[in-house]
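Input: structures, listed below.
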Structure 1
Amino acid sequence: MKVAEVLSLLEKLAPRGLASAWDNVGLQIGLADWEADQILLTLDVTPAVIDYAVKQEFKLILSHHPYIFKAISSVTRPDMLALIADKIAVIAMHTNLDVVPQGVNYALAEALGLTVKGFLSPETGSNWFHGSVTVPPLYLDKLAAAIHSAGAGRIGFYDNCSTRHDVTGTFRALDGSNPCLGEPGLLEKVDEVELEFMVDSFNLTAVKQAIASAHPYETPAVYFTAVENSNPAYGLGLICELEQEMSLVAFAELVKANLKAPFVQLWTAGKEKSVSVKKVAICGGAGGSLINIATGIADVLVTGDINYHAMIDSRIPLINAGHFFTEAPILPKLRNLLKEKGFAAEIFPQHLHEVNQNILL
């Protein structure tokens with residue numbers, strides 16, 4: 001198994017183009033042709049993780065948080081040199097893994113026994129485009145298959161989505177052209193179909209290449225227009241529901257128990273601890289930016305890293321379960337995915353992570 005094979009699998013799960021512009025994801029140490037027979041899964045690439053990987057002879061570390069986050073000017077750190085010396089590759093899947101179905105937040109919802117109803121925010125690092133291309137009817141199905149295979153036509157939980165309209169096209173082939181229809185120099189009128197579809201920005205280049213390859217025309221009439229709305233297939237945070245209503249304090253206790261967190265912080269927002277909760281907003285990691293969005297939609301928001309001012313300003317109850325513990329449920333999911341595809345994968349032991357070694361209660 002090679003690092004390239006792991007990258008290909010992960011790209012299908014959480015395309016790099018979904019990552020926020022400020023983020024750094026993908027292969028961060030190593031080469032695509034390095035071996036990846038033994039994979040270590042972790043939320044962070046820390047000294048303890050690197051030491052464990054070296055001693056246990058892992059060939060690849062797959063981390064949620066980037067190992068290299070900001071640009072570096074030199075490679076002199078002992079930990080980096082140890083990874084390179086032992087040819088241990090590092091891959092990061094961060095905000096791209098936060099916004100996909102079956103990503104960080106879906107794993108958190110499952111750990112809490114919640115039913116997912118939809119994304120909390122449409123925020124991702126990608127844009128959405130409306131595409132249109134005209135083609136003779138005889139070539140329509142071939143062209144549609146090509147652009148859908150390249151990633152166009154995904155809308156929410158549906159794929160191969162398109163609209164088709166009969167149109168009449170006109171053109172005149174000029175000197176130097178090589179038309180597949182008509183005669184050079186003559187004005188031609190042809191029956192065509194306008195094929196319309198949506199495409200995410202991270203698939204745009206592949207779709208353009210597919211059109212160029214599958215279209216019979218030397219110069220197809222094609223355009224792409226950015227749209228204001230986002231593809232409902234992706235989003236940040238989730239709106240969920242409990243199977244049965246329970247009190248706010250009982251739900252906080254459930255969160256603590258299910259996530260195996262040493263403690264949780266409950267902000268009642270002035271409500272009684274006995275108030276019932278049913279609709280739950282969640283965001284693994286640092287989800288303080290979603291407080292205003294969750295207000296009025298959910299009964300409570302579960303996340304981590306809530307700062308003091310965000311907490312006291314919140315009009316919705318908050319359960320701060322910690323950054324680590326709200327993201328940890330994704331690791332078994334990634335391990336299972338990798339094992340299904342034939343990779344040997346292991347999760348870095350949680351008790352050895354620095355966050356559990358150095359925080360004493």
Structure 2
Amino acid sequence: MKNKVVAVPSVKEPIMRSPGFAKKKLSTYKLDLLALCGFGCRYCSSNAGNYLRLNREKFADLTEAQLGKRAYPASDPSLTMVWTDVLPKLEAQVKRKPATWGQGETLVFSMLTDGFSPNLVDEGVTEAALRLVLDHTAFRIRVLTKNAVVGTDHWIKFFQAYGPERFVVGLSMGTLDASWATRVELGTSPPADRLKATVALQKAGVPTYGMLCPVFPDAMASGDLEKLVAGLNPSACEHFWAEPYNDRANWQQVQAGYRLGSPGHVWFDEVYAQGHKEKWSQYAADLYLRLRIIAECDGWLDKLRYLLYENNITGADTASFQGLEGVLLQSKPKFDGTSQNDHICAVQMSPSGP
């Protein structure tokens with residue numbers, strides 16, 4: 001996928017707190033280097049997020065002025081929106097802070113966009129930004145990417161040079177189906193390459209973590225889930241995140257990546273067009289159970305971090321989550337911190353609860 005690059009005004013300070021990722025136990029701060037990612041994943045939540053939503057028309061104006069055609073992230077996945085002055089702003093920010101800034105904290109690179117977007121890597125922006133953070137702060141950096149370049153010799157040596165106390169690297173994936181990825185995860189490294197990159201990092205002693213986010217129902221039906229878990233070798237990972245697909249007003253774009261009449265296409269129609277949310281509940285429960293069984297058998301349940309937006313979990317599926325071991329509830333809680341889903345709340349309040 002050849003990207004169409006548009007320059008847009010950057011944020012004032014690239015490093016910011018990340019309360020959403022803190023809830024996921026991924027990071028306390030985040031660093032994004034561009035406005036719109038160099039990859040066009042159709043399920044990405046960033047396209048519907050506040051930043052792009054609030055700047056929707058302004059950025060469309062800039063796209064039209066620079067490319068001669070009006071376009072939006074949701075309709076044109078080949079768009080990349082860059083901040084041309086991100087490095088000077090990042091340098092100014094980190095140099096204003098004491099060298100101890102970030103001590104004991106994790107900075108995710110990146111939260112809304114991929115810091116290893118091809119244009120950033122090719123132009124040296126990725127490496128320059130990482131060196132600024134490493135040389136002027138005390139953050140530990142959590143690399144989150146879909147670019148298998150992190151498993152090449154250059155980047156492995158880069159991570160090794162700074163040591164395990166400064167880096168942990170994860171490649172997000174949820175399937176091994178390369179043809180599916182070319183239709184839904186546009187421009188990313190093939191899933192098999194991401195898996196190989198993870199293995200290469202582990203063999204080189206670079207800390208890694210698992211990131212199966214999201215795993216779609218067809219990946220479970222094909223057996224990809226078990227293959228992915230085995231290939232990622234959770235015993236060599238610090239932690240292991242996983243998540244079912246959660247609709248963020250983009251389900252039709254994701255569905256379009258499936259052949260008409262295929263099980264995946266039908267599932268999206270049933271769950272979102274017809275409103276059978278109980279099918280989503282069953283899928284989310286099945287995914288958790290399968291991961292939990294593997295984790296218990298192989299002795300890494302303490303590493304599992306299953307991200308669950310639990311509002312649509314039905315009473316019939318609640319039993320799957322008894323104990324909530326390895327589950328991080330993500331839906332907005334009640335004032336007392338318990339889930340607004342009465343079924344899940346009952347699990348939380350039970351004597352054998354979490």
Structure 3
Amino acid sequence: MPGPTSSERVTIYDVAKTAKVSTATASKALNGTGRVSEETRSRIKSVAQQLGFRPNALARSLTSKRSFSVGLLTDDTYGRFTLPVMAGVSEGLIDHGVSVFLCSIDGNPDLARIHVDALLDKQVDGIIATGKRVDKPLPVDLTHLSVPVVYALTAGPAGALILVPDDRQGATEAVRHLIAQKRRRIVHVTGPESFQVVRERAQACQDALHAAGLPTADALTLYGSWSELWGHEAVARLWSGANQPDGIFCGNDQIARGVIDALRERGVGVPTDVSVVGFDNWEIVAAQTRPPLTTIDMNLKELGRQAGLALLRLANGETVAPGLWKLPCSLVVRDS
């Protein structure tokens with residue numbers, strides 16, 4: 001039997017009529033509910049696809065009391081961390097028919113409140129709060145909301161579900177890689193000591209050196225800014241002394257790029273004379289560094305995917321253990 005013309009919206013009644021089943025059976029087959037044989041379910045889905053049927057989102061939400069949408073709230077203005085997190089959230093939820101609304105609050109508490117109210121007005125199924133520092137909360141109180149909240153790469157209240165990269169594990173991987181390259185005079189050039197991740201990575205570096213029987217000292221950690229300029233300045237400071245390192249672990253890829261540029265300007269070969277490892281795997285920096293940068297990937301996309309799936313489970317009324325979830329980082333070996 002012919003279906004509707006291309007100018008008409010295909011409804012579930014059209015699907016049922018073409019598949020020669022009742023509307024109730026078509027609905028059960030397409031929604032994955034009720035007792036429908038696998039052969040019938042498959043045939044109805046095939047008919048729906050051929051007709052170009054798209055479920056009515058409003059009807060679906062009224063039936064399930066769900067909006068099939070979530071909010072992603074961030075203060076990461078440049079998107080350096082939020083974009084891969086959002087990509088992971090979307091990837092994790094797309095097969096469940098859930099859309100993601102991105103709201104940038106730019107550190108503004110008034111703007112944050114406006115966005116939260118707007119998300120609640122849209123009746124989102126939940127909110128993911130994300131940012132650029134694991135030790136700094138967003139400037140808005142997300143406790144006692146009517147929907148579940150998951151925190152990713154940002155601080156959250158006690159009893160919340162918080163997902164962060166395992167910075168200690170990542171830093172340990174970086175130092176062990178340098179040691180495997182036969183480097184014995186290893187220093188750590190990193191960002192501001194006020195950052196929790198900086199302190200954790202620095203301690204992990206010291207612990208890995210100690211475990212390998214290599215020199216450890218506070219002087220082997222240089223704190224500065226998250227910039228290429230600081231990488232240049234750190235090399236100038238290190239090469240002004242008598243005992244230059246043969247391995248440098250950097251707190252991020254921008255610092256590492258500055259370090260490599262400064263070493264090249266001094267005629268120091270990378271990695272022949274000095275091996276360098278970064279942190280972040282920011283590909284626009286790491287892949288374009290010369291030589292391409294070996295670095296630690298925080299796996300932010302996977303972190304976002306896990307945050308999205310955890311939020312979906314909460315929205316479905318399932319029990320999800322709260323607390324701090326640390327997801328592993330991974331070493332990306334290039335040429336530095």
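Looking at Kirkwood radius over Cα pairs in Å, for residues 198-253 alone, point out which structure of 1, 2, 3 has the largest value.
Across 1, 2, 3, Kirkwood radius over Cα pairs in Å, for residues 198-253 alone peaks for 1.
With FRET efficiency 1/(1 + (r/R0)^6) of positions 182 and 238 (r between Cβ atoms, R0 = 25 Å, to 0.05) computed per structure, which member of 1, 2, 3 shows the largest figure?
When FRET efficiency 1/(1 + (r/R0)^6) of positions 182 and 238 (r between Cβ atoms, R0 = 25 Å, to 0.05) is computed for each of 1, 2, 3, structure 3 gives the biggest number.
From which structure (1, 2, 3) was semi-axes √(5λ) of the Cα gyration tensor in Å calculated, if the value obtained is 50, 22, 17?
It was calculated from structure 3.
Between 1, 2, 3, which one scores greatest on Kirkwood radius over Cα pairs in Å, for residues 30-101 alone?
The maximum falls on structure 3.
Could you figure out which one of 1, 2, 3 the value 3.4 for distance in nm of label points 7 Å out along Cα→Cβ at positions 150 and 294 was computed from?
Going label by label, the one that fits is 3.
Quick check for you: by percent of Cα pairs over 22 Å apart, for residues 70-269 alone, which of 1, 2, 3 is greatest?
Largest value of percent of Cα pairs over 22 Å apart, for residues 70-269 alone: 1.
We did not get these values from a lab; they are worked out from the coordinates using the rules stated. Note that the structure is predicted; figures quoted are calculated from it, not measured. Cβ atoms are built from the backbone, for glycine too; each structure is taken alone.
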